[in-house]
Structure P
Amino acid sequence: MRRLLPLIVLLLVVLARPAAASPGGLDRSFSGNGFQTAFVSGGSARAVAVDAQGRILLAGSTIGANADIAVARLLPGGALDGNFSGDGRFRLDLGVDEEVFDVTVAAGKVIVVGERHGPTDTKWFVIRLRPDGRLDKTFAGDGRVITDFGRRFEHARTVKVQSNGKILVGGSVSNGTSESWAFARYLDGGGLDHSFGGDGLVTMSLSMSNEEVQTLVIQPTAIVAGGYAEQNYLPTFAIAKLRFDGGRVLSFANRGVRLVNLAPGADSAYGLALQDDGKPVLAGYASNDGRADWGLVRLKTGGALDGTFGGDGIVMTGFTPSYDLAAAVSMQSNGRIVVAGRVHGPGGSDDLAVVRYLPDGRLDFSFSGNGKALFDPYGGNDGARDVLVRAGKILLAGEATRGLVQRMIVYRLFT
């Protein structure tokens with residue numbers, strides 16, 4: 001019996017070890033099951049960010065009679081952080097319906113952007129919170145800025161903070177018939193930065209109508225914006241490069257702008273990431289023979305299509321004949337590309353989906369067995385709105401439906 005004891009102990013140790021982390025699998029050390037929800041009475045997360053302490057910020061809107069600004073902060077292990085706004089959740093009503101589209105963290109402060117819906121118009125807003133989750137009154141006096149471009153409809157979609165602390169926001173403005181790309185840059189105190197476009201505001205018309213900035217990346221020497229614009233009367237992928245004074249980088253593509261048509265029908269880009277070599281990757285949807293597939297485009301640094309990606313710079317991924325959408329993209333340090341969105345799942349409802357590609361555009365079969373991972377925790381309609389690769393893990397933010405109620409959700413996966 002004594003001789004058997006060492007073998008029994010060794011066997012118990014081996015059996016007690018956790019299974020090897022599977023790329024694309026849930027990290028169950030996060031909240032015990034790999035995901036966490038917030039605003040369970042109704043909400044949707046549009047964006048995710050991580051602060052210097054590894055805490056996770058989810059930003060979006062509540063769902064109900066009135067949509068309010070909603071921000072949740074989670075501890076690295078997945079629990080709501082009670083040091084943020086008292087219970088880990090911040091909610092703000094500007095008097096009408098509000099939608100949040102992006103969040104970032106700078107110097108410990110949380111910045112969210114979106115749009116406020118009035119009876120006959122929309123205006124974009126910027127909100128800044130202190131690290132404790134309360135409005136930062138050093139920002140515009142009360143922690144909030146409503147920006148007016150003088151157009152009837154104004155939509156803030158994305159925010160980044162430059163290395164000098166200036167806050168850059170991108171979106172679109174419209175008078176109801178024609179739409180233009182729009183940018184605003186703010187000083188740390190909340191005022192418009194007049195060194196950007198002369199008054200802090202810049203608009204760019206890339207087409208006759210139907211265009212919008214969806215995402216921004218700040219490079220050391222330029223601003224890169226991604227979204228969509230009209231071409232031949234249909235939206236298509238669009239990317240532009242700007243100087244820090246708001247002017248176009250004329251050496252990029254066609255005088256600072258590149259439009260890419262992926263397939264017959266409407267195409268729209270929602271996510272943008274830059275590789276370590278500076279090549280931009282755009283992700284969104286592409287109408288392809290009557291169906292909406294996930295679409296990716298990679299360009300060379302000068303704006304030409306990169307033929308080493310998918311053979312012609314374009315990669316299409318089909319799931320079902322239904323409407324499928326890639327909403328966000330993030331890069332791993334090894335050059336693999338992580339894309340998140342929604343697809344029509346096998347259960348008949350939309351599932352949250354994440355796909356990983358090799359640097360040449362092929363599906364990475366080491367990820368979830370076939371390159372694709374789908375999640376449907378409650379059997380309702382789900383989807384991812386944002387994705388972030390940090391500290392060797394993948395964070396997915398979006399919404400999940402349980403009992404006919406949509407709620408914010410964040411997943412953490414192994415890379």
Structure Q
Amino acid sequence: MRDWSPERVAQAAGARLVAPAPHAAGPARVVIDSRAVGAGDLFVGLAGGNVDGGRFAPQALAAGAWGVLVGPGHADAARCARPGALIASDDPLAALGRLATAWRRQLGAQVIGVTGSTGKTSTKDILAGMLAPQRRVVATAQNLNTEIGLPLTVLGAPPGTEVLVLEMAMRGPGQIAELAAIAEPDVGVIVNIGPVHLELLGSIEAIAAAKAELLAALRPGGTAIVPAGEPLLDPHRRPDVSTVTFGPGGDVADLPKGVTLPFSSAHMRANALAALAAARAVGVEPTGALEVALSELRGQRRELPGGVVVIDDCYNANPMSMRAALDDLAASAGGSGSRLIAVLGDMLELGPDEIRFHEEIGAHARGVGVDLLVTVGPLAAAMGPAFGGRTVAVDAAGEAVDALRPLLAEGDTVLVKASRGVGLEVVARGLAAGG
């Protein structure tokens with residue numbers, strides 16, 4: 001937005017320009033952390049659970065900010081600080097979203113929205129890898145997929161960006177619609193529908209309806225990409241939108257000959273089919289060996305001293321992703337004689353059937369041949385009896401490393417997975433650090 005005047009920035013944000021910047025050029029970037037402000041930045045002060053970021057407007061200006069976008073009271077309080085644009089909004093978060101929409105329109109890039117019950121981050125990463133050799137692409141970093149992260153991703157896209165790949169998170173009705181209203185997607189990808197956030201939404205049909213808000217937001221003539229044979233999405237299909245299905249029996253059922261991926265698991269290849277359908281929707285046909293940088297804690301394999309391999313897949317978990325990760329563990333472990341070890345923690349927000357879901361994962365672990373199961377947390381403990389094999393149960397993530405370390409042997413492959421709230425990343429890091 002370097003070529004935007006202070007007046008234009010304020011207008012785009014639907015806010016009021018209290019005082020202009022001392023120069024005509026626009027901001028270099030948008031930040032929400034006053035500690036990260038540099039010369040030329042626009043600081044947006046958002047209200048948090050404990051602190052209103054707008055109170056740090058004077059510090060942002062003192063650090064060289066181009067200006068601040070904050071609540072009216074904070075804008076007035078910053079008048080005596082170092083000169084800079086003072087922009088006031090009753091709702092700085094909504095203003096941030098409006099500013100992102102204005103920049104998205106200025107870019108003129110094609111926008112792909114990606115959501116799903118599981119695998120949306122990996123699908124986004126694979127899609128970015130498919131597009132990058134042929135298009136100037138910006139994709140959501142890690143999982144900045146909320147009403148804050150998505151606008152920041154859009155606003156961080158430089159001029160000349162041709163495709164935006166935006167991951168969209170959902171924890172309740174209306175949230176995908178809010179993100180899509182900011183992004184104005186041309187292509188909407190729903191990776192899958194599964195029992196995630198059941199505690200909040202109540203039924204799998206409600207989950208499908210919440211995810212389908214992405215399809216409802218597509219412009220006429222846009223492209224909806226959905227799993228083949230998913231009846232839960234049938235009520236949400238639109239006749240004025242092109243629908244492309246992926247997976248067995250779908251419109252996109254295989255990767256093109258010669259296209260290779262840096263992983264072989266079945267669920268990642270399914271995500272790759274969704275990504276391929278999206279790439280084709282914006283006119284890109286991937287070729288050759290694809291370079292894919294997966295976001296952290298999404299199945300990275302780490303080889304430890306002593307020949308132990310840890311699969312670090314502990315960012316999040318639900319019944320679908322747990323099964324897929326266990327299948328991958330069984331398919332990708334070492335040769336004969338190597339043991340399969342699963343360190344599995346609680347899956348959260350599953351509602352009244354949460355114990356049954358955990359018992360089913362224990363049975364699935366037995367079915368794929370897991371040799372040792374380490375459960376972390378009170379819900380995961382329900383996996384043990386259904387597993388029926390050698391089991392170690394601990395209450396918290398910090399105890400799992402000490403419990404597991406003396407049990408490891410050369411050639412073991414260890415899967416580490418749980419919902420984010422369990423904090424199982426300490427297990428992978430503890431094993432890697434040798435403590």
Structure R
Amino acid sequence: MKNNSTRAMWVGAVFAAALGWQPALGAAAVDKAKIDRALRGFIESKALVGISALVYQDGHEAYYGAFGQADREAGKPMTRDTLVQIFSMTKPITGVALMSLYEAGKFQLDDPLAKYAPEFAHLKVYAGTDAQGKAMYEAPRRPVTIRDLTRHTAGFWGDADHSPVGETYRAADPANINHPLATEAQVLGSLPLLFQPGSRWLYGPSVDVQALLVERLSGMPFEQYLQQKIFKPLAMKNTRYTLRAQDHSRIAAVYEWHEDGSLSRIPDKEALEFNSRDWPLKPGSWGLVSTLDDYMRFARMLQNGGSLDGARILKPDTIRLMATDAMPAEVTDKSWLPSKGEVGFGIDFAVRIRPPVNAQEASGAVGEFFWDGAADTLFWVDPRNKITAVLFTQYKPFGKVPLHKAFRDAVYSKIPDALAH
């Protein structure tokens with residue numbers, strides 16, 4: 001055991017150095033009692049129904065806690081084994097799948113998307129409206145690249161936009177769950193881009209197109225590729241799109257937050273519609289359910305430079321590439337990304353590029369990479385302090401309760417470099 005522990009510490013140090021970060025020597029252990037108080041407070045105040053969290057530090061479990069209920073109406077407690085919908089925390093998994101094919105030499109990041117998906121060969125770009133209010137379109141100044149897909153600069157419409165392009169997207173409904181990925185791509189390829197590729201950051205369906213590329217480049221259905229190349233090697237036995245019969249007793253209910261601070265249950269028929277049936281669409285952007293320990297195994301693989309317990313998923317250099325800010329300097333319109341803090345964007349991760357600037361910003365270390373999900377789930381990987389964290393709760397809309405900041409502040413309470421300066 002001693003030799004394995006020493007080797008794990010050496011691998012972690014090598015990975016951090018390779019990424020250009022020096023490990024924080026003698027970083028203080030996380031304060032379990034402080035994290036407990038922070039999370040329990042949201043349950044005692046009835047701000048949330050259920051919360052669970054898992055933190056690894058220096059390769060070892062440093063914290064686990066579960067509070068409140070996974071299903072308030074059934075009196076079912078939140079536990080380590082509770083299944084939750086991770087929504088956009090599906091995206092980093094898709095990114096890892098795609099980059100495994102990058103390592104295999106199947107594509108280059110600056111290749112035109114249309115080279116592998118000819119559905120996107122004849123895109124037009126929205127150019128405003130004419131004097132009569134009619135939408136105008138122009139040719140792309142350059143092709144959409146795979147790199148654009150990985151950093152949300154492709155030009156696809158996002159839900160926050162209310163231009164005529166949005167009306168067109170809503171009418172076409174490309175991400176209809178009755179559509180397989182190939183059909184979604186056909187529909188997307190027939191729709192205009194909202195902006196010139198590489199000129200803005202806007203959250204949209206780019207990661208579904210990444211999933212399509214995984215299918216095209218591997219010759220394997222996307223769900224099968226995830227199972228064979230990521231979930232099975234990492235022993236992620238509880239991560240899937242479609243719930244099995246035995247999973248229903250473990251799945252958390254989803255709650256809706258109201259302005260008065262109350263929470264009402266979203267009917268299961270609505271909240272669990274996607275996961276309860278084997279729909280044709282297996283989106284790269286969202287849709288997976290998972291457990292704390294399963295997602296932590298994925299996060300620890302990232303922390304360890306692409307491998308875990310003898311299973312290598314990616315090379316350290318590929319993780320380094322994914323965790324490096326790739327936002328072009330000329331991109332100043334970043335939608336809501338700045339609300340995540342002092343961050344850029346790599347490959348399906350936000351990447352912290354500066355320390356928090358004030359006490360209102362959540363704590364975090366330079367070099368960490370992370371993402372979250374629509375029901376307010378969160379994970380991050382911090383190579384400098386060797387911290388990996390996963391946080392689960394299940395409510396919408398996102399970010400109405402200051403859970404993420406409270407959790408981050410508690411985890412980093414003894415690590416000054418991650419606190420506001």
Checklist entry - For which of the structures P, Q, R does the calculation of distance in nm of label points 7 Å out along Cα→Cβ at positions 67 and 371 return 2.8? => result R
Item to check | For distance in nm of label points 7 Å out along Cα→Cβ at positions 291 and 387 computed as 2.6, the structure of P, Q, R it came from | outcome: R
Checklist outcome for this item: Ranked by distance in nm of label points 7 Å out along Cα→Cβ at positions 155 and 307, the structure on top of P, Q, R with the greatest value is Q
Item to check | Origin of the value 22.9, where mean count of other Cβ atoms within 10 Å over residues 99-106 was derived from one of P, Q, R | outcome: P
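No lab work stands behind these numbers, since they all come straight from the coordinates. The shown structure was predicted, so the numbers you read here are calculated from the model rather than taken from an experiment. Cβ atoms are built from the backbone, for glycine too; each structure is taken alone.
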